[in-house]
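What follows is calculated from the coordinates using simple rules that are stated; it is not laboratory data. Computed from a predicted structure; not experimentally measured. Cβ atoms are built from the backbone, for glycine too; each structure is taken alone.
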Structure P
Amino acid sequence: MAVEKSERLAVLIDADNTQATIIEGLLAEVAKYGTSSVKRIYGDWTSTALRSWKEVLLEYSIQPIQQFGYTKGKNATDSAMIIDAMDLLYTGKFQGFCIVSSDSDFTKLASRIRESGLFVYGFGEKKTPAAFVSACDKFIYIEVLRAKINENDTIAKKSAAELKQDTRLVRLLRNAVEASSDESGWAHLATTGGNIAKQSPEFDPRNYGYSKLGELLAATKLFDFDERIIGEGQSKAIYVRDKRKKS
């Protein structure tokens, strides 16, 4: 039996801008996209501020990279991460990078990696500057990862009324369905999801309290659904259509 090939990913974590409590959810999320062949975390490990990280490094096999703050007001950790990332990029051994930080200093790095044809996954808090978010192929908010491992932080599902009031979201969903649709207005759900990802790296149905795109689309009550049997294997496919297109 053939073993499915997994993308080799380099996971680089900015300890100064990330809390240790998200590590379980972070690595579980990374596993969806590939194998974390390299896991490195950067910071001044002589500082007591990183004590919580020290307790989980061995358990999750993450390599700490020591970086002293040589100059006051300058972030030496960011510089070390960027240099390491470029060294790893030039090895040609990876298909993607996971940059874990809410710092805009990594915007240029993400753009440079993408220029080389590799996929960039960004992880950061909702305060992350838009420039860094847009520079990634996909951006996952850390708040979603916290909710995944802590039931007390669960993101409440937004109602149809609340979703409809989010004009940016509605426009994004409708545009993606239309761009993916055939002449009758029906669009394959998976194709729609791919279209959304290209338009909005930070889009994630979990940000609205829904685990899957189909659930979010249904919750808006703006779309019709059609389940079809495809091919000889009798596999099921979900199609979606803007209700405004209904004949």
Structure Q
Amino acid sequence: MGRIFEVRKSTMFARYDRMAKQFSRIGKEINIAVKKAGPEPNTNPMLRRIMQNAKSVNMPKDRIESAIKNAMGKDTSNYDEVLYEGYGPYGIALLVVTATDNTTRTVANVRSHFNKGGGTPGNSGSVSFLFKHCGVFKLKAEGANLDDLELELIDFGLEEIGEDSEGNIIARCGFTDFGNMQKALEEKKIVPISSELEWIPLNTIEISEEQAEEIFKLIERLEQDDDVQHVFHNMA
């Protein structure tokens, strides 16, 4: 009985840690969005997108409002989004998206994570050319027709559309068309479950399960860093 309790307690804390990390990530994104274009979601598409994503992970409304209010304060930290690049073991390319108020600290931490995880940190541009920067929108599938939706969105930059393993619609566009796609969906009264800017690998590398475990340990090490927002890789 005690062992079952310990397993449940461990699972509960792991879920709490993931939620806390998500809320922290979104809080920093709100800070960046508000600093760039103000606190009104009606006139700030970036903030509007982030607030939608916050709702998708059940971030409380008062916490979202608090993050917006804090971003307007004079004494609030200013976060910058910085991309770090490198290779993990077996030549796997990694892109690390951070939001930081201290780049000296962040670059030192990221380099340390790479080195301790058997990877090699790289210079700007050494890895990013292996990826494409895309807008990725997750949409509810109920009542939607993929063929019709594709025709409706293709003029707004849609490059690819399909379904994920959970039955949601996934629509992708180029980085520069993200705003057009967001506006088109809003005009069609389609509210995304989430919308993100992601780095999609142009080609993927096949490795064994044992090798993949090493890569995932490095990715986990990076993701646990408070400054890290996302980690993208080119594993198959």
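Annotations
- In this comparison of P, Q, the computed figure 1.02 for Rg/Rh (Cα atoms, Kirkwood Rh) is attributed to P.
- At a computed 48, 24, 24 (Cα extents along the principal axes in Å, for residues 88-175 alone), which of P, Q: Q
- Comparison of P, Q by mean count of other Cβ atoms within 10 Å over residues 96-103 - largest value held by: P
- Test item: helix-only ellipticity at 222 nm (-39500 (n - 2.57) for each DSSP H run of 4 or more, over all residues; to 500) calculated as -11000, pick one of P, Q: P
- Among P, Q, which structure scores highest (criterion: relative contact order in percent (Cα under 8 Å, 6 or more apart)): Q
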